[in-house]
1. Name the one structure among P, Q, R that helix-only ellipticity at 222 nm (-39500 (n - 2.57) for each DSSP H run of 4 or more, over all residues; to 500) of -14000 was derived from.
2. Supply the structure label, taken from P, Q, R, corresponding to relative contact order in percent (Cα under 8 Å, 6 or more apart) with the calculated value 31.
3. In terms of distance in nm of label points 7 Å out along Cα→Cβ at positions 51 and 107, which of structures P, Q, R is highest?
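All of the numbers you see were taken from the coordinates with simple rules; none came from a lab. Computed from a predicted model, the values in this text were never measured in an experiment. Cβ atoms are built from the backbone, for glycine too; each structure is taken alone.
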Structure P
């Protein structure tokens, strides 16, 4: 199964991320996000961090997950290439995701810069859960 693909869009980056379940699809969405920015195969597993986000529904959970990773890149200069969603749970006010993210600090001599990602957007966002797998579609503002 392919992990993600870039879909056609005139101005921004439109992505479909796939997984056997919701957790795997969220992992692949994060990988696609960083693949837009750089060659993720050049990002070594030097730093491991825990990330926790909440959302009032699954779409806001996806938005908050990707936005948190963009913020970590922007504020801490971190690139990630491995993602392990430890849990996606229902909670009192919606959903909570806990994940381990692995990568290293951005180094312009090592990590080729592709496209800067400004933000994730709700526009055209879809979450399709079927017995054979999950597809997440989302748009990145570049």
Structure Q
């Protein structure tokens, strides 16, 4: 099992990788899942648009695209995160950039755990699960940067 962090067209964000990896594993465990191979690819808006068009035939920007390779209760996947869109969302929702980034990081994991956000009422369920996951981080996690 491994969680890896990569960057394409951007610099890897200043996150506490070891703490974040432990957090991801803890969140997955609350859903009865184990972490397999997870790759985060931090990228630009242009890169995520390219991925969205190429693999999903969607012609729009987004904050995260999750490719799910989960087998049984072992979650695995490639998660592309646009740091440009994360920054825009942080401004839009009046939240700290690092908090929005971690919300997006865990959003992909929640998808791998089986939580969706496209159907009626699902967005609210996803947001509640994101909030619950964020509460699992140390209390001063975002202020200690």
Structure R
């Protein structure tokens, strides 16, 4: 497979990650008991932040939606980078390395602070990005030689 294919797969995995994060993480149902009590406390306790009344629930929802927005933007960026990779994947390597290490860091963060689902998604995205990096060739190797 070529870098193009790995980037398209990474794009689709990232979009799926965004959707599942939104459905389960941001708008997921809170279980009764301690979780519901914690959410109630987060909603009930408001405080002043830069002249605005906010709660920890506002921050929770806002940051959760921010992650959804960023994951969706990354999915679109990976799709666009895949198109560019058809012409010169080697030039994309520095950009892909930033995302590769970023997704490894996200996987570590998810492992220590969340649960196994996001870890699997983020490792799979990092693997696709890693293969896109490894499979990238200089332009002169990827284009056929014209007959003279």
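1. Working: P: -8500; Q: -14000; R: -24500.
It was calculated from structure Q.
2. Working: P: 31; Q: 21; R: 38.
Label of the source structure: P.
3. Working: P: 2.2; Q: 1.3; R: 4.5.
Once distance in nm of label points 7 Å out along Cα→Cβ at positions 51 and 107 is worked out for each structure, R has the highest.
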